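Novice: Take a look at the structures listed below.
The numbers here are math on the coordinates, done by the rules we state, and not lab data. Quick caveat: nothing in here was measured; it's all calculated off a predicted structure. Cβ atoms are built from the backbone, for glycine too; each structure is taken alone.
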Structure I
Amino acid sequence: MRLGINLGYWGAGMDGDNLAVAQEADRLGYDVCWAAEAYGSDAPTVLTWVAAQTESIDVGSAIMQIPARQPAMTAMTAATLDSLSGGRFRLGLGVSGPQVSEGWYGVKFDKPLARTREYVEIVRRAMSRERLSYEGEHWTLPLPDGPGKPIKLTVHPQREHIPLYIAAIGPKNLEQTGEIADGALLIFPSADHLEDTAVKHLRAGREKVGKTMDGFDVCPTLPLAIGDDINGLADMFRPYTALYVGGMGSRKQNFYNQLAQRMGYEKEAAEIQDKYLSGDKTGAAAAVPHQLIDQTTLLGSVERIAERMQAYAAAGVTTLTLAPAGFTREERIAALRAGTDALERSGLA
């Protein structure tokens with residue numbers, strides 16, 4: 001099993017720390033450094049900055065939002081980043097959510113599976129440098145009855161095949177991801193539930209196109225905190241879990257809330273959402289069960305985390321992405337180093 005690092009969103013007051021963390025991850029031999037975007041910092045700019053100041057670590061978008069860019073623009077960006085980084089770019093895509101898609105980008109959040117499938121097909125065609133033409137429900141290239149013509153990408157990516165990941169949560173999206181992508185970006189993964197909530201759906205998608213899970217990258221992100229006080233460490237992540245389970249999306253469309261329900265927290269997920277959407281964020285955080293936090297983070301000593309890493313590997317994880325917690329650069333880097341120590345103790349390195 002390999003390790004990754006997730007920097008989250010740039011511009012959260014820790015920009016210099018983020019670069020230092022990425023550089024330390026590069027020195028420690030981490031496999032990939034991911035950057036996120038929502039409605040603040042964009043992922044490609046951050047990844048360009050990181051790639052220019054690291055040597056061997058891959059850089060990946062987790063995610064570039066599908067409603068934010070036309071597919072040909074995404075292909076241009078991916079090819080450029082792969083060329084500039086010396087073949088170190090990984091393209092992670094996702095549909096975001098209805099609030100961001102419609103509120104920020106003005107793009108209707110409808111038929112996300114069909115839209116994702118068409119988007120990936122166009123991106124792959126463009127990155128392969130064939131003359132681009134496409135006829136689908138959501139995109140038609142070139143536009144009919146106009147001056148447009150099929151055009152070929154002029155940039156040469158470093159590699160013939162840039163790894164393409166999709167952020168997926170729901171069963172149908174996971175199955176399609178297994179079918180059309182090279183890897184899956186997962187969030188709130190529990191090793192105890194990973195087979196039922198994710199891996200079996202990814203496997204079904206792979207089997208649909210005559211493939212196995214061999215070579216497919218199962219890549220969840222887990223917050224990481226080192227220490228002896230498990231309860232205290234878990235409390236650090238109460239607002240984070242409450243935000244996603246309670247406030248990320250609308251009452252009808254919150255994929256993270258639905259995931260918590262599939263993990264057996266139906267009543268708790270409803271309570272967290274009710275409190276969060278009513279404005280009681282403190283109450284929502286307090287309603288998050290300790291077990292849910294502990295199952296979806298890496299908390300405790302290096303030895304405890306090593307055991308958890310073994311459980312994730314047994315559940316099918318191939319790249320474990322860490323989001324090291326800490327109020328200072330030194331704390332985050334110490335957590336990053338503890339992650340490599342734990343991997344070595346687990347015997348999975």
Structure II
Amino acid sequence: MPDPVIKTDRLTLRPPRFDDAPAIAREVGDFEIARWLTRVPHPYSLEDAHEFLDVVKDRAGSQWVIEDANGLRGFIGTEGELGYWLSRNCWGQGYLTEAARAVVADWFFVPTAPALLSGHFDANARSANVLKKLGFGYCGQEMVSSKAHDDEVLLHRMVLTPEQYHAMHPWRIQTDRLCLRPLTARDAERLTTLAGVPEVARNLLSVPTPWSKEQARHWIEASRWKGRNGFRLGITRSDGTLIGFLGLVPHREPGTATTMYALGADHWGQGFATEAMAAFLPAAMARFGLSEVRADHFTDNPGSGHVLRKLGFERCGEETGRSAARVEEAPLILYRLRLNR
């Protein structure tokens with residue numbers, strides 16, 4: 001659920017209050033603001049402000065007042081689509097981009113968030129510039145009614161999809177020695193040398209040996225970071241060298257997912273797997289609302305079991321599984337990590 005209060009470097013975005021009415025009436029009463037809004041009449045009275053606040057009073061998390069150190073400076077919301085206005089004496093200071101960037105990030109933090117719509121009137125270059133900086137793209141235009149103009153005006157429709165947003169804002173996790181970041185097609189060749197060798201591939205389910213660069217590209221694309229459960233991240237050292245990967249996939253039980261990891265053989269025994277997973281697991285469980293994460297390893301890979309137990313996983317069963325790099329099925333040991341054990 002979106003946050004009711006959001007802090008940025010210079011601004012506080014908070015739920016509106018009834019005592020905001022005089023400031024809202026004063027600012028929106030400026031025709032240079034009202035003219036860019038569809039549902040705002042001009043002139044705009046204190047009574048209009050009270051009516052507006054009565055409508056949005058129960059919408060914390062989708063409607064915010066924009067405040068700086070001097071008080072109310074504007075308004076922003078995601079009810080139906082991204083909309084906003086800013087006091088004219090704050091134009092040109094980057095306030096709107098700062099506020100909108102924070103609200104959009106809050107929107108897409110929710111893994112199931114849909115595309116976010118917005119738009120701007122034909123001559124509103126300032127708003128167009130803000131939306132373009134946020135990554136919105138045009139998706140059509142239409143004539144809409146403007147109360148302030150008492151006429152119809154041309155509205156350019158824009159949209160920001162989850163895929164576009166997460167491509168622009170990749171999830172990164174930093175540790176003392178490592179960085180976890182989304183994999184890209186450029187990593188394919190390196191991955192084939194790390195994981196497409198028998199001593200590593202035989203401990204994984206979906207990696208064959210040998211592993212071609214084209215196969216690795218498809219594998220990366222199939223689990224590309226899109227802001228939702230079902231992805232892999234690369235594990236890199238501080239100098240940017242890719243040394244492995246980890247990931248998360250949904251489990252059939254709600255609130256549960258399955259995790260996995262792999263390192264190139266040259267990087268075994270140095271604590272990298274434990275360091276990466278110790279940072280990844282709590283972040284992933286919090287982000288995706290997970291109460292349990294499951295994992296497994298083949299019985300002839302005891303080192304992985306040692307890492308899982310250090311991370312707090314408990315053994316919970318056995319079964320057999322198939323690896324693309326093994327001829328036959330092999331026994332697996334199953335583990336689970338619970339949020340509140």
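Novice: Looking at Rg/Rh (Cα atoms, Kirkwood Rh), for residues 81-144 alone, point out which structure of I, II has the largest value.
Specialist: Structure I gives the largest value of Rg/Rh (Cα atoms, Kirkwood Rh), for residues 81-144 alone among I, II.
Novice: Computing Cα extents along the principal axes in Å gives 77, 42, 35 for which of I, II?
Specialist: It traces back to II.
Novice: Still on this structure, I have one more. For the read-out distance in nm of label points 7 Å out along Cα→Cβ at positions 41 and 97, a value of 3.7 was computed from one structure; give its label from I, II.
Specialist: It was calculated from structure II.
Novice: A value of 17 was derived for relative contact order in percent (Cα under 8 Å, 6 or more apart); which structure in I, II was it taken from?
Specialist: Traced to structure I.
Novice: Kindly point out which one of I, II the value -13000 was derived from, the read-out being helix-only ellipticity at 222 nm (-39500 (n - 2.57) for each DSSP H run of 4 or more, over all residues; to 500).
Specialist: I
Novice: Given structures I, II, which gives the highest value for distance in nm of label points 7 Å out along Cα→Cβ at positions 49 and 161?
Specialist: Comparing I, II, the top value of distance in nm of label points 7 Å out along Cα→Cβ at positions 49 and 161 belongs to II.
Novice: Among I, II, considering only mean count of other Cβ atoms within 10 Å over residues 169-176, which has the greatest calculated value?
Specialist: I
Novice: Work out mean count of other Cβ atoms within 10 Å over residues 17-24 for each of structures I, II, then name the structure with the largest result.
Specialist: I
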